[in-house]
Structure I
Amino acid sequence: MTSLFMDTSALVKRYVRELGSAWVVNLTSDDAGNEITLSQITLPETIATFANKARAPQGISQKELARVIARFLQDCAQRYHLTSVSRELIDSAVILAQRRELRGCDAIQLATALRLNAALLAAELPPLVFIAADLGLLRAAREERLITENPHDHPESKK
């Protein structure tokens, strides 16, 4: 079992077909046996991304929007591990935002992943794999010494 932390930029690919979707679907399937952790902020970020896709001129339909939101929320309740955003975590994100070129929510995502990775390593478990499709966030994660993956880097993801 591999511990994965998924940023919104990668996770939406499980629900809306785009570059990298096939790889993300395989990675998050029950058969893959991966443990997937999300920050609680991923919920509003992901719903906002879906809603923006519905508002786009060639975006998803309202029916599709309702379907992907329902499926995502069901997966949040049943499939993913959600981590809370505490004041201590926000303080860590503030430090990251000063040290790295990050947007606010990305700093929270990265702070969450770093905390989870530290807990895994302290328990002598394999390190976390941080998955995102945001190049700036991936760069910051690598600078913080996380193992990273980008769905766009996988040839089978290019449909």
Structure II
Amino acid sequence: MRRAHSIHEMKKYLERRVEDKDLVPPVIARLRELDYLDDARYALNYARQHAQLRRQGRFRIARELRGRGVPDRHIEAALEAVFAETDESASARTRLKRRLSRVRGKLDQRKIASLYRSLLRAGFSSDIIRAELRGITHGDLPELPEVPDDI
């Protein structure tokens, strides 16, 4: 395999490839027994890579892991472990500085809203985004609408 897979992903992959669907559960059980498939380890590695290398926030990582079929208990444990050692504000600040390096002209309300939306899509909470934007604009931040964190 080129990358790790969750149990759900492997199950779907095998079901597409075999003619006899009854063979899939024993194969999955054997892969789990040999410790080739482990959702907890998969979630931890995925969260660590996306938080530290891709500088993504907690909410995006959780959303993507849910989309890959990882159970919530593994997602929560992985996020707690990863964000205990990773500063989410620093990741947001790094993404923000990279985006600001490409902004031309004066930083008006439209550009600030665009930065806000891009950080929101990256999975950061609105509190962290507002704090980092206030730091960049030195407190001259217009009031942005409240966005629920569970998007």
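Bear in mind that the values in this text are calculations on the coordinates, not laboratory data. Since the model is a prediction, treat every value here as computed from it, not as a measurement. Cβ atoms are built from the backbone, for glycine too; each structure is taken alone.
Who wins on distance in nm of label points 7 Å out along Cα→Cβ at positions 67 and 91 among I, II, i.e. which is largest?
I
A value of 1.6 was derived for distance in nm of label points 7 Å out along Cα→Cβ at positions 3 and 131; which structure in I, II was it taken from?
I
Which structure, out of I, II, was helix-only ellipticity at 222 nm (-39500 (n - 2.57) for each DSSP H run of 4 or more, over all residues; to 500) derived from, given a value of -20000?
II
Just checking, which of I, II has the largest value of relative contact order in percent (Cα under 8 Å, 6 or more apart)? Walk me through the intermediate numbers first.
Details: I: 32; II: 23.
By relative contact order in percent (Cα under 8 Å, 6 or more apart), the leading structure of I, II is I.
Give the label, chosen from I, II, of the structure having the highest value of distance in nm of label points 7 Å out along Cα→Cβ at positions 99 and 123.
For this comparison of distance in nm of label points 7 Å out along Cα→Cβ at positions 99 and 123, the top structure is I.
Work out which structure the value 63 belongs to, where percent of Cα pairs over 18 Å apart was derived from one of I, II.
So the calculation was done on II.
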